[in-house]
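**Q** Each in structure tokens, the structures are laid out below.
Please treat every number below as a calculation from the coordinates, not as lab data. Model, not experiment: these values are computed from the prediction. Cβ atoms are built from the backbone, for glycine too; each structure is taken alone.
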Structure I
Amino acid sequence: MPDTKAAAAKYDEYLELALARIEDELSGAYNISRRAIAALLLQGDREIERLVQEREGPRYPAIRAIVPETADHYSQPLSYLIAQGRQQAARHILARSVTVREKTGQGFAERLSRAMMQPLTGIPILLAVLYFGLYLFVGKLGAGTLVNLIENTLFGKWLNPWVTGLVVSYIPVKVVQDLLVGQYGIITLGLTYAFALILPIVSTFFIVFSIIEDSGYLPRLAMLIDRIFKGIGLSGRAVIPMVLGFGCDTMATIVTRTQEMKRERVIATLLLALAIPCSAQLGVVMAILSGNSVALLIWASTVAIVLLLVGFLAARILPGDRPSFYMEVPPLRLPKLTNILVKTYTRIQWYFTEVLPIFIIASVLLWVGKLTGVLDTISNGMAPLVESIGLPREASVAFLFGFFRRDFGAAGLYNLQDAGILVGIPVVVAAVTLTLFVPCIAQFSVMVKERGIKTALAIALFIFPFAFLIGYILNWVLTTLGVTL
């Protein structure tokens, strides 16, 4: 029979006392040991908190009071201290059980792993990943070649004209025709945007992200940017939700719960809502700007500066301690094709089940808005604001799309540029402003669930005027300097 007590993690005297106090207070029946329940309570596990509250009843407040009392005794999070104790116990078991033969030198994988975490070599590697992964594969191939093939050829020349002909021939009611194949039709707008414009972009992004994830590069990226993130009130651990945000900000907002402190969770949520474009929006922006490297550089630099500036100010305004960071770095490995395919398939499946209905609903709402005149009223109301940052009035509809989905709004800008309405400096200003624009409905609803209605509203009310302020400043600077794009 294994010696379980010898394998148990040991902590300092005060933490052991807190664990014992909680164990003594517990009287309910649980499937795991009371010490494990006590440790999970100290780590702030919400599921265990609900379970203990349910089974202990009136005794729960006294048990719960031990947690903040213990946390006040330390300068570091309790979860960090408990993790340290468990690591020491694991190392002790490993030392008694395993004999490790020392290596005489470092292999290529180990040298590459270390290079990824050192600023001098890690930053060029990161830039190479961004260039080949995001710019060439997602931007050029996905948002350029594939979108052009599917949107302009498959949908533009064949499917949409054929479906429009069928609808006009068999449905004589003009209102119903507009619902299906009109300017804001379910087929000609919603499904065309979803399949022809957004799907190729998110698919290529999901492939790149799956490769990065399966290789073990993400933990090394976290180590690389930890020092920079400390300046904006976060730690390297925040790289996970931030990188996920480039896939879907809604999903990434849920992942912010992995951050140790409430202050970190709020800052990460703010930055995701403000300056992290989702994969589809990022791909469309790249498609709009990829033909002009100067415009793309201005967009990327402006968004990066805004992210760092707002994060820096938020870290100084919001109270709390400097975040601590530790992470186990797994071995670096060649990504497996089966893993990449499974992960990509799963994420594309999520796209169809979660995002596609939103495109259809948005098309119906826009159709209703056009039919009732509400859409024109809102567009006319936004027109002066849009024109104040140097954009044509037609761009107000794209920002209205952005309320439903960020990528929906970016697709609206893509069509304006394709029609020759949006050219020169306004293209960059529109791309920056829409990137910084308010979170979409799905992301906002998750923000309410994760951070509460007050925090979510405060973030949204800050972002709306701030995005247009940055757009105004950028338009003024570029115009004053006489920049030609």
Structure II
Amino acid sequence: MKNNHTKKVDIFALFLPEIKDRLQHRNFGQLKEIIKTIPSMDLAEGIRQLEEKEKVLVFKLLGPKKAIEVFEGLPFEDQKHLLNNLKSEEVSDILNEMASDERVDLFKDLRPAVFKKMTNLMKKEEVEDLHRLLKYRENTAGSLMTTELIELHPPMTAKKALLTLQENYRPGQIKDINSIYVTDEGHKLLGEVTLQMLIIASPDQLIKDIMTPVDWIKVSAGADSAEVAKNFEKYDLLNMPVVDSEDRLVGIITIDDVVELVHKETTKEMYEIGKMSPAEGKEIRYAHTGSFGLVKRRAGWLVFLLIFDFLTGTVLKTFEHALGTVVALTFFIPMLLDTGGNAGNQTSITIIRGLATGDVTLKNTWRVVKVELIAALLMGAIVGIVAFGRAVLLQESTVVAVVVGATMTSIVLLAIATGIFLPLVSKKFGLDPASLAGPITTSIVDVIGLIIYFKIAQALIPALQM
């Protein structure tokens, strides 16, 4: 993915000096010819390198089809800038010709006043479709689908079906015609045919004789988006039909929607594990994010965990006598807590990922716990021995080394147990495992780990038993 992304940026960068030169000299004829040679998605990626006024000028030179494709590929901030700087008729053409799912993504982030202004520029049927799609709850199949599709009917011949495709296909709005869905007069979903099947079928062959069932891939409009993504992966799909409660075809979800969904969910989980506000998976882009935006995303978790970590200071204060009597105990605190935090994070990330992919479920919880706890015992013994050796070399005290080694083993066991149970408990109560378990695991290990450390020290070091 990284190499592909770099390639896209380089394609635009290759033409950037020429684009800048033509803009400076107002040579729009030559500029129009240059941007014709750049693929739409590369334009959408690269156009952010231009000044705000230059973006508008370049966009106005695009043909209608390419303008829609570029607009749909732009981040929200650039879309909003263009809408504010284009003529009403230009905005109207864009909004009416956008794919319905892309249009929903745009309008759900608009302020009410701007929302009303933009819908006034749209056709009545497109506005009705927009409002209908906006009613679907976020992260459901209905919120992902596009409603632009072509329906075929069982009595049609293959020849008639191909003519129907030619008459109704609209580039940019209808995303995919590799699979075409078959419905009855009431739009009830009956099956599908592929474009390849239509091409090789005899002209007089009926659709009902060549269509295949879709019961195993269709999804309800209210289904969770995670279920959609799993089915795309499981059945290797390029698109999926979406039906309502009466099994009527209401839309389709295409592979590009799922790729975007997976990217968004991955981004969300990554920010949550990194102790940041996930903001529903909205990616931080430095081209549009200021310092205040970063503080808003990060400060909340930092303050929460800081307050939680006040307990660490309380524990150290409680065992102040132990630290004063055996100063060597202080040397090993960072090593113990850091290793515990790392072990806990390794486990919690594995469990969280398993919950997201379906590899970990409430049904196989016992097997997961059993495997992890056996691994915890082995890893605890390994790092305990290593910590014991390090303590002997640093302090030359067997008793202190035993305390450090025993504590290291105990903390690793504690950390892995916490990394197992916090995500599972979060999932059980309907909470986001990444949001709760990731950040809190380390803090719990720090506080309880210190208590374990000093309790073992008091039990084994004679000077602390007075």
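**Q** Here FRET efficiency 1/(1 + (r/R0)^6) of positions 133 and 413 (r between Cβ atoms, R0 = 25 Å, to 0.05) has been calculated and equals 0.00, so which of I, II was it run on?
**A** Checking each candidate, the match is II.
**Q** Given -0.68, -1.30 as the derived value for log10 I(q)/I(0) by the Debye sum over Cα atoms at q = 0.08, 0.14 Å⁻¹, which of the supplied structures I, II does it correspond to?
**A** It traces back to II.
**Q** Moving on to the next point. Quick check for you: by distance in nm of label points 7 Å out along Cα→Cβ at positions 333 and 421, which of I, II is greatest?
**A** That would be structure I.
**Q** Let me ask something else. Output the label of whichever structure in I, II has the greatest value of FRET efficiency 1/(1 + (r/R0)^6) of positions 117 and 397 (r between Cβ atoms, R0 = 41 Å, to 0.05).
**A** I
**Q** Of the structures labelled I, II, one was used to calculate relative contact order in percent (Cα under 8 Å, 6 or more apart), giving 15. Name it.
**A** Attributed to the structure labelled I.
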